[in-house]
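What follows is calculated from the coordinates using simple rules that are stated; it is not laboratory data. Computed from a predicted model, the values in this text were never measured in an experiment. Cβ atoms are built from the backbone, for glycine too; each structure is taken alone.
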Structure P
Amino acid sequence: MLALIQRVTQAQVTVAGEVVGAIGPGLLALIGVEPDDDEPQIRRMAQRLLGYRVFEDDAGRMNRSLAETGGQLLLVSQFTLAADTRSGMRPSFSSAAPPAQARVVFDQLVNLCRSLHPPGVETGRFGAHMQVSLVNDGPVTFLLRP
């Protein structure tokens, strides 16, 4: 499992002109699911998303987590994140989990994050063509693995 996280002042996901998920200050996480992802990876990724220290403390250092700030989390499934881009000029998606498996894993991640982070977890729409808009704060962007 991979998560490309971005610290945002706001972010939203639109599908066919309808906003399906939106947050204020917090994290946008694009999630790529891989074939071997299971319960331990899901739990570890949830811990990292909520606990990774990317928000500034009073001294201006990245020392505070999403859980500490009470910010919101927007989770967006993105199978292209798990693509193998090491050779050629076209990505291979053989390293991404099949859609049915990816949906189960993604939904488990969403449910776990919602149970652990009451301030708010929003999502895009799995498998849909989405438009994601955001205001990256910093910019601050990290690639996380469980």
Structure Q
Amino acid sequence: MDRKAWIGLLARAPAARLAELMPTLPPHSFLRPPEIGAVMVRGRIGGTGSAFNLGEMTVTRCSIRLDDGTLGHAWVQGRDKGHATRAAVADALLQTNDSTRVKAEVLSPLATEAAEHRNARASKAAATKVEFFTLQRGEDQ
């Protein structure tokens, strides 16, 4: 898993679940303490049309430095400072020699749970799928 993928996984993870998987954090200092702000969300009509401003979304960002000098960054949706801090610490740890342990203890469970959630949602959507078919009409003969 590359850095872009694990940052996304940590940002989308439920804050409570990330707190369960990382109950204690290693010693670290804040480069940028958790701050709450807003970002503009942009959209495209049909995914390919002209871009337009959809609206604002609340985010929390955080940047930390581990005692060994490794930097970690996180942006998470919402106003949860603890979530942003844990995600930034996890990002930093994944760049150190502890990466194998953190991948096994934190990323693997989160990735498995995210895949299960996607599959459950896809199954629920598939259950509502309607198949249309056409019978041969008399005037087509």
Structure R
Amino acid sequence: MSAPVVLRGRGGVGLRRLVVPWLVVRVAVIVARWSPARIRRVLTRVSAGARPATVEQARWARERVVAASARCAGEGCLPRSIATALLCRLRGTWPTWCCGVRVQPFLAHAWVEVDGAPVDEPYPAGYHHALIRVG
């Protein structure tokens, strides 16, 4: 489950700044259709050699992804989290990409986190149990 997010800051995000995030979202939508094992394998390779992302860097990427895609602004947590991680990687960093579940009631979710805390998620740390982590 995901929650719509509104961009913060002055003046919003310009069209030119959304072109790269939009392209990254297109890639993420394709990757999100793959099996969990393949997603993990590809993201592990892509993340190799990247510096750990800061909360500000991950938040910046997530905001651009949400602004570029209505799907990612709504219920599209898997492509949103993949796109956020990939956009960070284009800038030389990598947040921890997570995919997991809540048990009661069951709910699958994907997110990015920095230092063990979800970035701009409506849920607190530990609310979901990560089944896959790519850090």
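Ranked by mean count of other Cβ atoms within 10 Å over residues 65-72, structures P, Q, R are led by R, which has the greatest value. With distance in nm of label points 7 Å out along Cα→Cβ at positions 49 and 81 derived from the coordinates and found to be 0.8, which of P, Q, R does the value describe? Among P, Q, R, the structure yielding 0.8 for distance in nm of label points 7 Å out along Cα→Cβ at positions 49 and 81 is P. Quick check: -11000 is what I get for helix-only ellipticity at 222 nm (-39500 (n - 2.57) for each DSSP H run of 4 or more, over all residues; to 500), calculated from one of P, Q, R. Which structure matches? Derived from Q, not from the others. The value 28, 12, 6 for semi-axes √(5λ) of the Cα gyration tensor in Å, for residues 73-120 alone was derived from one model only; which of P, Q, R is it? Structure P accounts for this read-out. Which one of P, Q, R has Cα Rg over 2.2 N^0.38 Å, as calculated from the coordinates, equal to 0.96? This figure was derived from R. Among the shown structures P, Q, R, from which was the value 22 of relative contact order in percent (Cα under 8 Å, 6 or more apart) calculated? The value was obtained from structure Q. When FRET efficiency 1/(1 + (r/R0)^6) of positions 17 and 57 (r between Cβ atoms, R0 = 25 Å, to 0.05) is calculated for each of the structures P, Q, R, the largest result comes from R.
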